[in-house]
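Any read-out appearing in this document is the output of simple, stated calculations on the displayed coordinates, not a laboratory observation. As the structure is a prediction and not an experimental result, all values here were calculated from the model. Cβ atoms are built from the backbone, for glycine too; each structure is taken alone.
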Structure I
């Protein structure tokens, strides 16, 4: 999906922890969550992140399940997001995700274009994620393989 003029890239990534946030099995992840999010917020191309009251927004519930951890951000373009995800220390945590998160049977990640200045809601993001789960990549929601550079 080519980036439309006057738009930024929104993304949602949802994971379900293998244990509650105060469990020692996820302690290393929880200890580093604010550090990794802080790095993302300092990256060139970062625009916005949904924040809660606790580390990494772990107080935001999906389906009243405290072990779901949503990450909702906006970036200037896919290259900026890709650089953060795969070319920083974030990659080390991404590669170890199965130590802390359940393996989900469905898509847990979706991107879409938003007009510049838009801060998407979690409900909107979940709608787009569910659309991708049901219909695959489309203009409404897509994954890495569907994105093209400007």
Structure II
């Protein structure tokens, strides 16, 4: 089955790529989740539009990625969360919460799929997350979760 990827799929390709996958993987996983659309002859226009949009969003080069990394690592991020008396959170801090907190602290807009936590954060205190900015550049974001 031939598909056009609309989002980055690890191990398969990037948006705008035309890939050949097994029917079940395409019908049951990629298409229902919006990761891909069916390939058609008219789909070539969609491929160019997807690639053009990706080019606008992506990091220009390695130097630009390093600038973003420095900006992220210099940020002071404080995340208020509901916590009990022992410092345990009611719920957890996820990668989407970290991406929103970076934006709120004045940092760049991050895709939540590029933020990696070793595990969901369930306690107050200082924590770290990795952010994949470029294929060769990964930033470490330090943030503090406070009861609030």
**Report entry** Structure responsible for 20.8, with mean count of other Cβ atoms within 10 Å over residues 67-74 calculated and labels I, II on offer
**Finding:** I
Report task. Match the computed value 4.8 of distance in nm of label points 7 Å out along Cα→Cβ at positions 43 and 123 to one of the structures I, II, and report its label. Result -> II
**Report entry** Top of I, II by relative contact order in percent (Cα under 8 Å, 6 or more apart), largest first
**Finding:** I
Report summary line: Re percent of Cα pairs over 19 Å apart: value 52 computed from one entry in I, II; matching entry is structure I
